[in-house]
Structure 1
Amino acid sequence: MHSSTDAQRGYQNSGNYTVNFSHIYLLIDCSGSMEGFKLNQAIRGASDFARDALIKGYLTGIIRFHTFANVVCQPTKDISVLDYCLKQLKTGRATFMSRAIDLAREELFNKPGTSFMVIITDGMPNGFFDPWLTLRAARKAKKAGIEIIAIGTDDADQEFLQKLATTKHLGSKVNNDQLAKAITDIAQMLPPPR
């Protein structure tokens, strides 16, 4: 039998063996420019991503960011909980991306297995000292061993996304109407948890 501490660490008793889940946070841009179609694409893609990631052994959580950043869903295997949280997403004004990256790094600290954050955005961060502050936050996360994937809509800056990501090929942008599919497809890139 496993304690609640085991559950928090991502252990699940599954018959005669124990599964050690890895953790992912999707960081969803909820700035005003994402309102409507783009946010709906992000929500649909996030839900499908979480289902596919779970099959591969990853629990998915959600962090939203605009004028502030907050965890709207802890990493979970209950997709209905995640879907409920996604439906509550509302847009704000700014794009304070660095706060979301710092929050994800703090949340993923000392989690077992491989840790990822996937940044979903339609533009450049516009917080104080940006984009420098956001790139610094990304460097700190990568130094902590967290893998970063960055995906943007066609309004986003490809070069900036590539700088955010762990490696250049993990930063890309897609047409707005392909955002949901692109987010879902990221799950296929995930390595087996370790």
Structure 2
Amino acid sequence: MALYFRCVKPLLVAMCLVATSSVVVTAQNAEEVRTRAESGEAEAQYYLGVMYKTGDWVQKNDTEAARWYRLATDQGHADVQATLGNMYAMGVAIPENLDAALRYSRLAANQGNARGLSNLAGMYEIGLGVPQNDVMAYMYMNLAASRESRPAPRRIWGQARDEAAARLTPDQRAEGQRLALEWDAAHPRD
């Protein structure tokens, strides 16, 4: 999975951008999005962050994108927490900050967000901001694959889980599965 995490950095970044870019903002509703974001609506703050990230209907500005993402994360928006965690881990558009990456990824993961779980898997797999731990990486990747509803990421994370499992001893795999079941039971699905 270390190779997975290193080789798919561009893919992880793209997944963040695709996830955030799935928002459809038009010239007609861009000002409404801004008004709603400024009034504190988390989803609109997320959309406005996307607008700044992509340069749609505003001048592209990664600093402003991160600022609006942070405002949405403060309200518990799991998708944005995962996105911001990944941005901090990779140093994409904002300076790398592994403490912030871990904090935002955990916030998202604790809500059952598959991208947050995948972020944690990658961090444990290579020891990025946490002690390297193959069992924990396997556990989180297993959870990410099981919690993801979109076919492409589910397939990628399932392959990464299977590759990680192949490197574990049978006892380690059993431990990772036990930990995943415990975590899953403590974090019910919506």
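Below is a table of values for the structure above.
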| quantity | calculated |
| --- | --- |
| Ranking 1, 2 by relative contact order in percent (Cα under 8 Å, 6 or more apart), the structure that comes out highest | 1 |
| Structure from which -12000 was derived, helix-only ellipticity at 222 nm (-39500 (n - 2.57) for each DSSP H run of 4 or more, over all residues; to 500), options 1, 2 | 1 |
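Any read-out appearing in this document is the output of simple, stated calculations on the displayed coordinates, not a laboratory observation. Because the structure is predicted, anything quoted here is derived from the model rather than measured.
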